[in-house]
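The structures considered in this document are given below.
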Structure P
Amino acid sequence: MAKKEVFHGVPGILRPFKEYVESRGLKKGDQIIYYGVPGTCTPFVELLGFALRSLELEQVFVPLVDEMKAKKISHVDHVGMQVNAPAPALKPKAIVVMGGLSMPNVPVKPEEVKAVIGRHAGAAVIGVCFMHMFDKAGWLNTVTFDCLIDANIDPVEVIR
């Protein structure tokens, strides 16, 4: 990963994500799997999935790294993407590892993610995190990403 680009806001996350997925040559029906923390990562996964809706990929969410609990992500008219139904067999062309997995107190180790990636050899590996979480947690020493999107949510202003 030599090329570094800087973008801003939500489009700065979604556009490069979609462009990278498109650059991998994924086509209608190909599968992309997101691994993340239930609740915390799920809304971001649904947002990323929404950015890919026109590609007509099969999108799947895996809570933590428990592939037995995988759920399909589907487009719901007038709502967006929703995690909702049992997933089909897992055969990803791309894997998205969400930064929430590297947060303190989440029971996932980078070696477990590396093992998951190894089971799906040949799939592109994309990391999506906030505030340099993979780096802070030391995961970049174990997990190799083909593309890493690292966004900042700072400052957060609350006005009352």
Structure Q
Amino acid sequence: MKLQDEFLKELQAIIGQANETVSVADGSRVVRGQIEQCELLAVAVSEFVLKTNELAGADISKLESASQSLCKRVNYLLEPISPIETDADGCVVQMRSNPPLQGDNSRCYYELFLRRGGSIELCRYEKQSGAARVSVPATLTHEVLGRLVADFDATVDEILAS
């Protein structure tokens, strides 16, 4: 809970500000968010990641299992998340909104990566018809960001315990 509480405390300190990086640490775990805009209830975040060297020895089966668990826990985003690809050589599991949010001429989706090198990362993308996808800020409430911190932290604990 320390990471979650500290991250939310830092968000409170930047309400009304833009283009800020919020970073908090607990031991070797660091949560960092690139905040495009922070308002009283919601945040536009373009990059959100938990980094730790604790996962340096994790094998792909542990990451796959943890990604399944993470997808079940993170059930509060706009779209449900599910694993879509595993790179055994790079020891990375990629998760994505399934299904993505469909617009008239676009799709928006979350993408998460769980990496053995020691990170869990969330990004939001938009894909317009006939164009390459682009990274867009995810608009999330403070509560949702706090839950993500707690869920990312719990995923690291789960990998270490397995």
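What follows is calculated from the coordinates using simple rules that are stated; it is not laboratory data. If you're wondering where the values come from, they're calculated on a predicted model, not measured in any experiment. Cβ atoms are built from the backbone, for glycine too; each structure is taken alone.
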Structure (P, Q) behind the derived value -9500 of helix-only ellipticity at 222 nm (-39500 (n - 2.57) for each DSSP H run of 4 or more, over all residues; to 500) = Q
When you work out relative contact order in percent (Cα under 8 Å, 6 or more apart) for each of the structures P, Q, which one comes out largest?
-> Q
If FRET efficiency 1/(1 + (r/R0)^6) of positions 17 and 81 (r between Cβ atoms, R0 = 35 Å, to 0.05) is computed to be 0.75, which of P, Q is the source?
-> Q
Using the calculated result 15.2 for mean count of other Cβ atoms within 10 Å over residues 73-80, pick out the matching structure from P, Q.
-> Q
Consider the structures P, Q: one of them gives 1.01 for Rg/Rh (Cα atoms, Kirkwood Rh), for residues 57-128 alone as calculated from the coordinates. Say which.
-> Q
